[in-house]
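Student: The following blocks contain the structures, represented as structure tokens.
Read-outs throughout are calculated quantities, based only on the coordinates presented, and are distinct from any laboratory measurement. Worth saying up front: this structure is predicted, and the values here are computed from it rather than measured. Cβ atoms are built from the backbone, for glycine too; each structure is taken alone.
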Structure 1
Amino acid sequence: MKTHMNIDNPKLQRHIMKRFIGCLVYRGNRTAAERMFREIIDALLPLGENPIILLIRAFQSIKPSVSCFSKRVGGTHYKLPILLTEEQSYTVAIHWLIKNAYKRTEETIKQRILNEIFLTLKGNVSLIRTRDEIHKIALKNRPFLRYLRKKKK
């Protein structure tokens, strides 16, 4: 995928749908996850806009552009930043949203995910704060990129 894709791109929409359903799968029950996805889409329909585009907008507001991994060099652990592709950043955003939804207290998981999507569309502070913390750590640890070595073939 290209780095800056349009929301209306069907390829991006299919990717988001597949990832979202894949993250909803619980104990291998894919049909239940697909049913829940359809219910979430049906609940987003009254907002008057394409529900897939609303989902993509929610994920765009929280998706990170970098990730950090830990590397040990001479007894010290460094968190080295790496750039994420567009697909990877959307996947991380989906994981964060679903993980936050599981922490909520509504009765069903569908209600939890819907409320988390609505909060994200309004500007959910906790997920945006998580993304900003990751970006701060990555910016702070940029000088240690010299420890990042390419793998030998």
Structure 2
Amino acid sequence: MTLNDEWFEKMYKQEENYAKTVRIFGILAIVISCLGLFGLAEFSIKKRTKEIGIRKVNGADTSSILAALNSNFILWVVIAFLIASPLGWYIMKKWLESFAYKTVISWWIFALAGLMALTVSLLTISWRSWRAARRNPVEALRYE
């Protein structure tokens, strides 16, 4: 290992530690947000149990009930994405300016992040919504 290699290794060691820390806290944030979404979905479905039962008695199919339950959550995920994207772009731009070699932040990175966030939130919410939509409407109407 030459002196130049040691210098580069020392120079980017801090960035590697920073990346490891961001990765750990990112995973932790995703897990906590999924738990929060699941709890919010559970609360929302419990609150709308009678509505789900009435919809099923009136002939609503499972997909329409899922759409009714998930639409509100999708709206909030889209709003969060619209707020977080410019903020994330700005922070990434400032961070990347400190490097010797410059790169451009592509739009598809944010589109992919938004799509992944929407997918994770739909998977988290839809499982509970599907169970509520498949439930016997008589049980739902007896609930209250």
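Student: Which of the displayed structures (1, 2) returns the greatest value of distance in nm of label points 7 Å out along Cα→Cβ at positions 57 and 81 on calculation? Walk me through the intermediate numbers first.
Tutor: Working: 1: 2.9; 2: 3.8.
Between 1, 2, the highest calculated value is found for 2.
Student: Can you say which of 1, 2 returns 10, 28, 24, 17, 11, 7, 3, 1 when P(r) over Cα pairs in 10 Å bins from 0, in percent is computed? Don't skip to the end; give the middle numbers.
Tutor: Details: 1: 10, 35, 31, 17, 6, 0; 2: 10, 28, 24, 17, 11, 7, 3, 1.
Among 1, 2, the structure yielding 10, 28, 24, 17, 11, 7, 3, 1 for P(r) over Cα pairs in 10 Å bins from 0, in percent is 2.
Student: Just checking, which of 1, 2 has the largest value of distance in nm of label points 7 Å out along Cα→Cβ at positions 49 and 65?
Tutor: Working: 1: 2.2; 2: 1.3.
Comparing 1, 2, the top value of distance in nm of label points 7 Å out along Cα→Cβ at positions 49 and 65 belongs to 1.
Student: When helix-only ellipticity at 222 nm (-39500 (n - 2.57) for each DSSP H run of 4 or more, over all residues; to 500) is calculated, the result is -30000; to which of the structures 1, 2 does this value belong? Before the final figure, lay out the partial values.
Tutor: Numbers: 1: -19000; 2: -30000.
For helix-only ellipticity at 222 nm (-39500 (n - 2.57) for each DSSP H run of 4 or more, over all residues; to 500), the value -30000 is produced by structure 2.
Student: Further question: Match the computed value 46 of relative contact order in percent (Cα under 8 Å, 6 or more apart) to one of the structures 1, 2, and report its label. Walk me through the numbers before you get to the answer.
Tutor: Details: 1: 26; 2: 46.
Working through the options, I get structure 2.
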